[in-house]
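Read-outs throughout are calculated quantities, based only on the coordinates presented, and are distinct from any laboratory measurement. Values in this document were obtained by computation on a predicted structure and should not be read as measured data. Cβ atoms are built from the backbone, for glycine too; each structure is taken alone.
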Structure P
Amino acid sequence: MMRQVNEVVITGIIKKIYPQIITPAGVMVSRFVLEHESSQVENQQSRLVHCKMFCVLIGDKLDSLMLETQVEVRGFLNINLQKQLILHINKIKKLD
């Protein structure tokens, strides 16, 4: 069986931070919205890209001071119970 790859690396600004929740198992869940803007090349043409994505960080608390902060995130894509695409964060790095 061929190895399946699901890895995302993207930079952006944290635009909204939702209140943290703790699961019944006692695990911290931080949820936030990441906004990304860039210029990408598609079919030899420059294209402006603007998107917002819902992100989940399991096991760590996201400080509210991170709001409006530029970050690089690494993680994987999955869907939630409402079949919405979610970026699950494995690593988050503040950019200066």
Structure Q
Amino acid sequence: MDKFEIIKRPIVSEKTTKLSESRKYTFEVDRRANKIQIKEAVEALFGVKVESVNVINGVPKPKRVGQYSGFKGAITKAIVTLKEGNKIDIYEV
């Protein structure tokens, strides 16, 4: 799997912005990727050193609009903690 396929997009919200102050960044990642692949992809794409990776596997949630029902897609999030002195500027990339 290519490093550009593993990291889909950064997740930017109030909570993740607050986490970035403590060197933790949140990304939406491919469901098939493991922690080692995510670590290597972040290090290669952003040129930083990763300390740890935590993965959250979301489940598909049922949604309904009127008579139509379906599922909201399942996404996988990775919270990446960087080593001391490293930083990613999400708004430039």
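If helix-only ellipticity at 222 nm (-39500 (n - 2.57) for each DSSP H run of 4 or more, over all residues; to 500) is computed to be -6500, which of P, Q is the source? Before the final figure, lay out the partial values.
On the way: P: 0; Q: -6500.
Going through each structure in turn, the value belongs to Q.
Compare distance in nm of label points 7 Å out along Cα→Cβ at positions 1 and 73 across structures P, Q and report the one with the greatest value.
Numbers: P: 2.8; Q: 1.5.
Once distance in nm of label points 7 Å out along Cα→Cβ at positions 1 and 73 is tallied for P, Q, the winner is P.
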